[in-house]
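Student: In the part that follows, the structures are each spelled out as structure tokens.
Any read-out appearing in this document is the output of simple, stated calculations on the displayed coordinates, not a laboratory observation. Note that the coordinates shown come from a computational prediction; the quantities given were computed from them, not determined experimentally. Cβ atoms are built from the backbone, for glycine too; each structure is taken alone.
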Structure I
Amino acid sequence: MEALAKLRNCPMSARKMRLVVDNIRGKSVDDALNILKFTNKEAAVWVEKLVLSAVSNWANKADASSPEDYRLFVKTAFVDGGSSLKRFRPAPHGRANRIRKRMNHVTIVVENKVKIEA
């Protein structure tokens, strides 16, 4: 059984977020949380909350009391670019330079390796 968690409109560029998400793809949830805890990037805080949310979604969906017994792992993790706010900053000679404040969407899917008896 798999569970999904999405983070929409995160105020960070997708390129920066992908550096963190690529580190946890395919890892067990415990390993992924340890990696994220010791990663020195702002994106790690957002992704750590998202992984915990995905585990909680899995526990609610499976009616399992302890997800640790089912060896959860990050099956899919990807980052898509979102919308961007466009702003202008003054430049020399009366011109204006465009500033793009980018956003992204993160999707994490967790799945269990141990079969659930129903």
Structure II
Amino acid sequence: MNDITSREDIQKLIENFYADLLLLEDIKPVFAHIDFPKHIPHIVHFWSFVLLDEEGYRTNVFEKHRNLPIEPYMFDKWLEVWIRTVDRLFRGEKAELAKQRATVLAFTFKSKWEAKST
């Protein structure tokens, strides 16, 4: 099994991740209005920035998600699916980094979500 080394690898990761995530009945409605063919390149760009040091990503990720009907527990499920998908597809330094960065992202989002609810 190979490591994450290219934008194509990230594309594969993202496509597989969302295919699995959208099987969860409680998560699926959150993304019902998303045009995935249009949205996937933005997600690939974000993770290419995070994992491959590609330049040019300037979007505030939290702000893009702020108005979605997300419950804090969903970040835990998101992370579970992400880690499972990475482990199924890749092994290596960047794969481990993908899991670490996603863990920090999920924690940060969950914390901000809980703070905005109070």
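Student: When Cα extents along the principal axes in Å is calculated, the result is 71, 25, 17; to which of the structures I, II does this value belong?
Tutor: On the way: I: 71, 25, 17; II: 42, 30, 26.
Computing Cα extents along the principal axes in Å on every structure in I, II gives 71, 25, 17 only for I.
Student: Here's another thing I want to ask about it. A value of -11000 was computed for helix-only ellipticity at 222 nm (-39500 (n - 2.57) for each DSSP H run of 4 or more, over all residues; to 500); which of I, II is the source structure?
Tutor: Only one of I, II returns -11000 for helix-only ellipticity at 222 nm (-39500 (n - 2.57) for each DSSP H run of 4 or more, over all residues; to 500), namely I.
Student: For mean count of other Cβ atoms within 10 Å over residues 31-38, the calculated result is 9.6, so let me know which of I, II that is. Mind dumping the intermediate values first?
Tutor: Working: I: 16.2; II: 9.6.
Among I, II, the structure yielding 9.6 for mean count of other Cβ atoms within 10 Å over residues 31-38 is II.
Student: Using mean count of other Cβ atoms within 10 Å over residues 79-86 as the calculated read-out, with 18.8 as its value, let me know the right label among I, II. Don't jump to the answer; show the numbers that get you there.
Tutor: Values: I: 14.1; II: 18.8.
The correct label is II.
Student: Where is distance in nm of label points 7 Å out along Cα→Cβ at positions 39 and 55 largest, in which of I, II? Let's see the in-between values first.
Tutor: Details: I: 1.5; II: 3.0.
Top value of distance in nm of label points 7 Å out along Cα→Cβ at positions 39 and 55, among I, II, belongs to structure II.
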